[in-house]
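Next up: the structures, one after another.
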Structure I
Amino acid sequence: MADSRCRLYLLTPPAFEPKAFAETLAAALDAGDVAALQLRLKEADDDTILRAADVLRPVAQSRDVALVMNDRPDLASRSGCDGVHIGQEDAGYAQARREVGSDAIVGVTCHDSRHLAMVAAEQGADYVAFGAFFPTGTKQPKTRAEPEILAWWSEMTTVPCVAIGGITVDNCRPLVEAGADFLAVVAGVWAHPEGPAAAVKAFNRVFAEAAGS
């Protein structure tokens with residue numbers, strides 16, 4: 001997390017067949033730098049989530065991409081994930097940290113709230129996530145965030161921030177320039193018209209251009 005250049009934080013599609021998706025994932029990860037993959041299956045049962053984790057974990061971890069479980073620190077611990085991402089309605093930070101351990105990643109959704117972000121950072125969160133920055137079809141966002149919150153955060157603290165919500169290659173540049181450390185992307189990669197690998201390459205071009213400007 002010391003890299004000053006913005007990086008990709010991929011989220012899985014809302015539903016997928018693990019073995020088929022693993023091939024798509026491998027091609028995407030081989031196309032360019034990706035920091036993390038969040039396994040997010042909101043509507044699936046525990047067994048389905050654990051089976052998906054078993055399939056995707058070696059694909060991600062063999063490429064030094066952290067596998068992060070959405071919502072469920074208990075499943076993160078059981079499945080050998082590198083960490084967990086929790087929302088404001090999920091297990092609290094302290095419980096999540098107890099379940100995944102001191103060496104694992106714990107990230108926290110903070111919507112558009114500076115207060116929630118400061119609390120999460122003070123508790124020890126490894127990153128805070130702000131959003132949604134753009135309309136998204138993945139879920140109904142509770143809040144809309146503006147790039148200014150990324151600039152404020154990056155000036156105030158060294159705790160990394162993740163921007164999420166409807167992010168694509170075409171609209172991401174203001175978030176990168178505002179100071180996002182990571183862009184959390186779903187459809188902007190998996191539904192890219194030229195395919196996920198092309199999307200990963202395109203995002204990394206934007207990151208490189210922004211870092212050099």
Structure II
Amino acid sequence: MATSGLVPINVGGRNFNILMSLYDKALEQVEEELTQIKKSFNKIYGYDIINNITTRIKTPNSIVNKMQKKHYEMNYKNLIENINDIAGVRVTCPLKNDIYKTVNVIKQIPNVRIIKIKDYIKKPKESGYSGYHLIVETDVEINGEIIPVKVEIQLRTMAMDFWATNEHKMKYKSTKKLSFWDSRKLTIYAKLVNFLDNKIMRIHKKQENI
């Protein structure tokens with residue numbers, strides 16, 4: 001993406017608003033592609049391999065807080081190069097196998113280039129979280145100029161999404177700190193969700209082979 005270089009970030013300024021409009025457009029393009037995949041899968045498999053698609057743009061405060069936490073100098077170059085989740089898409093699927101089917105199609109979209117992959121399904125996080133994260137790049141046109149913009153896509157099962165949404169609220173959005181033992185319980189519950197996901201997937205595979 002074309003940058004304003006080492007110009008300090010001004011979240012109320014024109015440059016920042018233009019930058020956010022690029023992320024908005026990129027997010028819209030990726031969402032449209034995923035919606036088409038969802039429709040196509042439904043026709044092929046007869047059920048929603050993609051259950052839900054949600055999008056969000058980080059707030060200016062969240063962007064600034066993340067840059068400060070990472071100890072980046074507050075300029076546009078660092079924002080664009082190092083903050084990869086300003087535009088985010090969350091995709092929920094019934095089964096883990098559905099996630100991989102979806103990822104395989106995403107990799108074939110002409111205007112969506114894979115920049116980075118983190119497979120937390122094969123190797124869950126220490127918290128027990130399981131999912132598949134992609135940093136992708138899509139070309140956005142503005143005033144006749146083509147600009148590559150990054151978007152993060154997170155894919156997880158419906159069961160894991162329930163866990164992750166509540167874990168995030170309790171750990172990061174609440175004013176009250178989560179106790180050590182409650183944090184441990186959440187990790188155990190995440191492992192139980194993974195166990196449940198695997199069991200349901202095995203039953204589903206048996207049905208497919210009938």
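Among I, II, considering only FRET efficiency 1/(1 + (r/R0)^6) of positions 48 and 80 (r between Cβ atoms, R0 = 30 Å, to 0.05), which has the greatest calculated value?
Across I, II, FRET efficiency 1/(1 + (r/R0)^6) of positions 48 and 80 (r between Cβ atoms, R0 = 30 Å, to 0.05) peaks for I.
On FRET efficiency 1/(1 + (r/R0)^6) of positions 16 and 160 (r between Cβ atoms, R0 = 35 Å, to 0.05), which of the structures labelled I, II is highest?
I
If distance in nm of label points 7 Å out along Cα→Cβ at positions 40 and 56 is computed to be 1.0, which of I, II is the source?
I
From which structure (I, II) was percent of Cα pairs over 32 Å apart calculated, if the value obtained is 9?
I
Of the structures labelled I, II, which one yields -16000 when helix-only ellipticity at 222 nm (-39500 (n - 2.57) for each DSSP H run of 4 or more, over all residues; to 500) is computed from its coordinates?
Of the options listed, only II reproduces it.
Since every read-out is calculated from the coordinates, none of them should be taken as a lab result. The structure presented is a predicted model; accordingly, all values stated were derived computationally and were not measured. Cβ atoms are built from the backbone, for glycine too; each structure is taken alone.
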